[in-house]
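Please treat every number below as a calculation from the coordinates, not as lab data. Note that the structure is a prediction, hence the values are computed from the model and not measured. Cβ atoms are built from the backbone, for glycine too; each structure is taken alone.
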Structure P
Amino acid sequence: MLRRRDQGKPQNHRYDVILFALEDRYSMAPFPSMLHRTGCRVTVLGESKSCISTSRFVERIIPCSSEPALAAKALCDLVGTYRQRLPWIIFADESALQAGILCRDQPWLKAAFPVDPLRSADLIFRKAAFMTAAEAGGIPIPPMRVCRSRDEALAAAKALVPPLFLKRDVDCGGAGVMKILHIDDVGPAYEKLADTGPVVVQQMVHGRLGKTNTFYSQGRLMCHTSSFAKRTWPAPFGASCIREYFCDDRLEGIASAVGAVTGFNGFCGFDWIQDENTGEFAVIEFNGQAVSAYHLGKYVGVSYERAVADFLAGRFSTQRPRLNSRNRPIIHLFPQDIRRCITELDVMGMFNWLVGAVKTDIPWGDANIILFFIFDFVRLGYRRARNLRGRLMGDTAAEAAAPVGEI
């Protein structure tokens, strides 16, 4: 079933963009408006009731299954309808990337996929492949070992210095990560995480976590923005919901090296940690799909919209982040931070949103997105209040039933 929103409206689109989104990710909500302002006609292929599908800047919604084989067929069918020019396909999540690679027999995939689908696909799917390539390419990473057996994991644990992180080969957003304090726990953790391939055993670096968003043209860095994760949700390994933006030339060098290693084309990003002792940055994970908050580049003087416009026009340009003062902008992400406030019962944080003290990330130009999340917040708040009431009632009933002296 095809849903259209552009019937009867005068259009002035220069480019066609397919947002291939099989997961309902909050971080993709700002994408349609950003793409629309660059002259793009935005089609969403994926979940028809997702947050991005509600955006008023989405002009076609084509529902499809999230099952990889069926999603791949839907993508092939849609691309086949474009006769004159291949649209730009943005793979919005890991499921979309996995479905896209199933189209490797299609002649158009090499031009549409963000890396060479035959030679470099593992770099964006598998942690072990990326970390190995990063080490060979001179990208700073924490001390680590790629382990393919329990014995190798135990040997790695003895060679490295605990605490350690063990990471499943295929996962994202902090999932599939276990922190290990004692060598005795390495074996069971390896067995739990080895279901998708090798396990990365990584030495823990103490310091602040952050993320660098990047935009590439055939591996050449066009622009980037970096921020510390002041708060993550769910804690401790979830995505950032409060970011502190800053500039550092060393991260630009790392971003350029990541592009050279991957040959990436389009939106992606990587996570890093800044060593509290040396001040150096080390890459801990590569995100081969579009990540969140590109629209916040304005706080450090970067316009991803301008980069997209040049990219689609076949022009290569570069932008460097800059700050006019030593103040580092702190941005509370919408809707992630509101959801965190509701879930964690952070009354002061919620009060700040309600009185407008935190307003920098609300998509005022897209009322549909705001309404979508207002209803989402109401549902979330209702469930949270109901669960809290149930626990309180349960505690009260237990206290009333308990013999004297047991409570």
Structure Q
Amino acid sequence: MEQSTQNQNLPRIQSLDALRGVAIIGVVWVHSALIIGASGRLYDIGFMGQRGVQLFYIISAFTLCYSRHMRIGTERRPLVDFYVRRFFRIAPLYYTAILLKLCYRLRPAGPSYYLTSRGLGWLNLVLGFLFLNGVKPDAVNTVAIGGWSIAAEAMFYGVFPLICRWVNNVSRAVYCFVILAILCNGISWFLFWKTNDDALKNYFTFLWFPVQLPVFCLGFVLFYCWLWDERRPAKDDSISLRYPRSGLSRRRLVAFAMIGTGILGFIAMLPMSNANMLVATLFVALFAFGVVSGQPTLFVNRVTLYLGKISYSMYLLHFFIFMEILRLLPKIDAVSPVRLRDTLAGLVFVFLTLMTVSALIATVSYKLIEEPGMRLGRRIIAALDEPPSGQPGQRAK
């Protein structure tokens, strides 16, 4: 059977991989601040990376829209292929992270950070394996460390085909974002005020899927803006959004202005809180579109591209390194010539340590778990799309 090369090897938008690298740097940075117990101004500096997960969500929605757009007319069962592809992209590593969490929890000397006193329970575990831990407050972040974000991602996969049936241009993407932002945040904050449980307050204003859904919708807005920009008639001073050229053009200058405005607006939102999450994420989206449009080497380079490739493994596995550093930090601080607790030197030291060790482990994980999982998903899709015997072997174009 002939495989469609367009279907299996989509042209990559390198800046999206680079933005994933920026996102994982932000996540590791904020978790490094947690390890050293940052406070005051150092807390603000450390928590500048707190919207890294929201940047992941924006990129995810953009990538899915792009993938869907490029695959139109190339698949016999696009909906089935979509879910098979998504499952084998995230499930193998996620299930590995759940098993590692179970093993880590059994360690009698293991640190208690991120481990809930309520107990895991079989129901929570089953919900985790079904990617439904996001519907239960005491399961959302206990089945796998950081699993709340994977639950939100999986739930977005569930509604993505439905959103795509109506959202097919920039204006509809903007309407979708505004409507869902008002509706979802209204419900979330109503539930916030109706409960006195601090865990539930955090759940309704940050961890559960509805409050994150408008963030995903920003990815639709960015994609259709990008698609519209790509289809504009080329001019002498224009640049390709996929393959940057040297020199400054009008489009690149606009992109740099977006990046600058996004960064400055984001900094102005400090200190970060659940209340300003969506507004801060608007500046993150502006920054992301500027990077996709201008592709500055400060953000699109070999380091960010590589980190973007292994970012999923880094995200799920760096929590275990996080807990080990948290456990060892008092001993390291006792013999260190400089104070590490609540200092800039400590933040930089922990960040570099956490990034380096996580990247090394994630490289192995990507090769041994992520890549085989994606290959298996492609083989299953190829088998499902195989025409019945007696019919031509060529796939529908």
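Annotations
- Which entry (P, Q) yields the derived value -10000 for helix-only ellipticity at 222 nm (-39500 (n - 2.57) for each DSSP H run of 4 or more, over all residues; to 500): P
- Among P, Q, structure where relative contact order in percent (Cα under 8 Å, 6 or more apart) as derived comes to 31: Q
- FRET efficiency 1/(1 + (r/R0)^6) of positions 282 and 354 (r between Cβ atoms, R0 = 25 Å, to 0.05) from the coordinates reads 0.30; which among P, Q: Q
- Which of P, Q yields 1.8 [distance in nm of label points 7 Å out along Cα→Cβ at positions 18 and 42, calculated]: P
- Computed 1.9 for distance in nm of label points 7 Å out along Cα→Cβ at positions 146 and 258 - originating structure among P, Q: P
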